[in-house]
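For reference, the structures are reproduced in the following blocks.
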Structure I
Amino acid sequence: MTDSTPHASPRPTLPGLFLIFSRIGLTSFGGGLSGWLLREFVQNRNWISEEDFLNGLAISQALPGINVKNMAIWIGHRLLGWRGAAVAVAGIVVPPAFLIVVLGTLIGALLFHPLTQVLIAGAAAAATGLSLSMGVVTARRVRRQVLPLLLMVATFVAIGMLRLPLVWVVLVGGGVSVIYEYVAIRRGRR
């Protein structure tokens, strides 16, 4: 009989973490990186629990700056301390930046070629799919709680359909979430 429970891979080294983030940074663009990070660190390597990952993602999205950079800092620090955070950010930023500079100088003229436009549209579709998969993971976590599910639906309607300003939706939704969690903690449900 085989054991089907996932086992954690060996902990990463600093060079290994750099290579993982470099690969993610070099093979994905246009959004959806949180889906790649979830797959790599939670599902494939089992280094971080899904709940911890989603908490880190929420923190990363709440902080100023680029979400994936914030997530790289969080994951790197979580796994290998401050050195891991520095290496993770370097891995997610430096190789893609270098590639962009090289490609920009070599193929600037190809930008308006019809094939290039098709490739960009395909990449955008893939990024959308990864973002939707992150939404499914998040929805699975909150399905047993009515208010978070209502907040997700309300956010979609407010931004996607009613085109309300993002700032106000975040302020109202965030305020309701904070009050909800505060009350839950005070009542001993968390």
Structure II
Amino acid sequence: MNGPGERPLRADALRNAERLVLAAREAFAEDGPEVSLEEIARRAGVGVATLYRRFPSKDDLVRGVLLWRYEERVAPVLETALVEEDPWRGVVSSLEAALGMACEEQCTFLAAKNMSNLAAGIQERYFADFTKIVARGQAAGVVRDDLTPEDLPPITYMLLGALRFVRTSEWDWRRYLGLLLDGLRPEGATPLPEPRR
């Protein structure tokens, strides 16, 4: 529940923050993105002042939900992928975790008013680890050599963008992930144009 550089919360404040995040996620899914902060506080069993003290705006609360989900759903997968015996499996599981979370949190994303800096910090952490995971795959010869760290965000965002056009079932996004993963393999790859500098 603490962001990078934040002081640790007291135990009661941490419990309240966790209750607020869980209530917000549930409210966004059940009542839609326009659900009021007052309703979220009510569901969490805390006062509105407590909500605003921890999350001054709805975007702050959305960011709290996404950070909590990242720590719960994605960070452990990346940690495992960084030492995965099979580097290709590490690449696949890293993308599956990011796409799975994005698919599960579509209602949360819709609640954001300012998408541009919503996931700031989370994206940097993800791509710092994902870059290392892809480099391990390249060193093992299972990821094409001409893929650069600068290619990884656009490739990932391309997949995330596809979520708008598919149903929310896992089958749909896994289909497009499979197509993209084939393009990351070195076998039969056509050389990429040189990246712009």
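Things to note:
- Answer label among I, II for the case where mean count of other Cβ atoms within 10 Å over residues 20-27, calculated from the coordinates, equals 19.1: I
- Test item: helix-only ellipticity at 222 nm (-39500 (n - 2.57) for each DSSP H run of 4 or more, over all residues; to 500) calculated as -19500, pick one of I, II: II
- With relative contact order in percent (Cα under 8 Å, 6 or more apart) derived as 24, matching label from I, II: I
- When Cα Rg over 2.2 N^0.38 Å, for residues 84-147 alone is computed across structures I, II, the figure 1.68 traces back to I.
Read-outs throughout are calculated quantities, based only on the coordinates presented, and are distinct from any laboratory measurement. Note that the coordinates shown come from a computational prediction; the quantities given were computed from them, not determined experimentally. Cβ atoms are built from the backbone, for glycine too; each structure is taken alone.
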